[in-house]
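What follows are several structures.
Each reported figure results from applying straightforward, stated rules to the coordinates on display, with no laboratory input. In this text, all values refer to a predicted model and were calculated from it rather than measured experimentally. Cβ atoms are built from the backbone, for glycine too; each structure is taken alone.
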Structure I
Amino acid sequence: MNSCVASVTMTNNGLLLIDKPQGVTSHDVVGHVRRVLNEQRVGHAGTLDPMATGLLILGVGPSTRLLRFAQSEVKRYEGVVTFGVRTDSLDADGTVIETAPVPTLTQERVDAAGSSLFGDQEQIPPMVSAIKVNGQRLHALAREGVVIDRKPRWITVFELSLAPLDETRWSFDVTCSVGTYVRVLMSDLAERLGTVGHLSALRRLSSGSHHVGDALTYYELDNRISEDAPVLLAPRAFVENLESIQVSAEEEKKLRMGQRVALEPRESEEIAALNDAGHLVGVLRRRGDSWQPVVILPGVGETSE
């Protein structure tokens, strides 16, 4: 873990990085963390499908209110795409619905197709997804054989590199915006190569400034907790991308009472307020010439119901 681990970590308030294993859902991870920390207030940012592994960001305790700052970030993945076979879910967990011949795939040809996917674009979410439409999850409708129109979403592909593993399987490394369905991206790549394809492996390497190398496995998490070792990053780790400002003891007191404070001019619309000890007091939003608290965290040693 990195240097953001602080003495507040055992108060069940902070950020937790987990390396999700294959075969469990993101909700399963939340349930596991709730049990081992004996804390019901646990949430996650950025769902990973059961077949995927890698970085899952969780908020614990009052810090669950900061999860939105972990959701609007650039993400990086590595994985494998298998050409010649399409599944209903566009990944290896689905049922095969189509096969097609795979043309000779040279590095030059695949790179050209991959390059055509760079930049801003609209992407239609797959039916097998957790998106809600009229209160129903798309994957629940898909299981019933129902297919409905989905609104396209704007995404951005910043980088995409591919390398051959064999005649039909290629590894990839992609950096993309939040909300990108990598399995849709790989299906689109297959179509541009004149065939079909599906995602056969996926691992999230990073989300914003957080990296899977700093994450704990289930075993490491359980082991650390049994040894009373810290496992959480300080809440401040959620808002590293926000402009920060140090507030005085008097300003902190006002903010904790829900009052606005007047601070030095800032260009940002939202800022992170830190006290003189460097702990996150909360997130403030500009309101005219003053700043209004929109998220306030309990002080170190305090509890929050």
Structure II
Amino acid sequence: MTSAEPGEHADGSPVVTRGLTKRFGRQLAVDAIHLDVPHGAIYGFLGPNGSGKTTTIRMILGLIRPTAGDVTLLGRAVPGDATDALRRVGSLVEGPAFHPYLSGQANLARLDAADRYADPGTASERIRAALDRVGLLAAAGKRYRAYSLGMRQRLAIASALLMPRELLVLDEPTNGLDPQGTREVRHLISDLAADGTTVLISSHLLAEVDQICSHVGVMYEGRLVSQGPLDHVRSGTVKTVQVNTDRIADAARVLGELGLTDIQRHSSYVTATLGDVAVEKIVPNLVNDDIPVLGFAVLKPSLEDVFVALTGEGFDVSG
């Protein structure tokens, strides 16, 4: 498992923090974290509500000043040299305030007009491209109040795409969405990343992060307890095996004799924690005991398993 210490190639990462700390009076909200978001990653910044994710994102974007530590955004120091970097960053933090009686297109036009770096001469073309990018071109003339939750969230992401972006920072982009809206936003994020945009997603929804992210950073009580490629972070978690058989009790006995623990009996299979037992010993021992093995697998730990292993606690995985 990759630790939360600085990465080997940290200096070239779109987002780098070193010792980033934020105190609100006596409360330590973010505790000296070292964050590295690699180029081209969909980086899931996960943790329960109140773990310091949004505070960290606000410091990264220069919205609040850190108590201590450094932030580098697209190679620029924040907040000192934030202006140049932020022109290349699209962000969605609590979402823009859209006007319900204006169309999606008109709302984007108002936001674009407020951007001093946007060229008014290309506004129509860029707005059309942003709406097309998020799949809302056909609904461009529809009033915002008639948009579904998924459409509203996609419009918010479109507002972050009105100018060319190297990095997208999205704070809880699927929060409050129904399953269809969640799928829409998830597919959009995957498409944007496939086109080369680095995406940092803050979320408390582990199942969503598990489906979409290439890298994760795990926050807990203001600390970054682990980060790295998702598979590497998973690799440090205890492994579970599953044996499908019609002789449940006998299979459970053999697994116990081999030294596996936390053995759970189900209607058609048995699961157990592998521990230090060599996985290649399991099936031969079952077969030698005349126990039919109808299926065998080493189960990939979920992000909930990872979080529990790292912190000893779980949190709501569905929101």
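Which one of I, II has distance in nm of label points 7 Å out along Cα→Cβ at positions 12 and 244, as calculated from the coordinates, equal to 2.6?
I
As an exercise: helix-only ellipticity at 222 nm (-39500 (n - 2.57) for each DSSP H run of 4 or more, over all residues; to 500), calculated from one structure in I, II, equals -9000. Which structure is it?
Answer for the origin of the read-out: II.
The value 22.2 for mean count of other Cβ atoms within 10 Å over residues 44-51 was derived from one model only; which of I, II is it?
That value comes from structure II.
Taking 29, 47, 20, 3 as the value of P(r) over Cα pairs in 20 Å bins from 0, in percent derived from one of the structures shown (I, II), identify that structure.
Answer by label: II.
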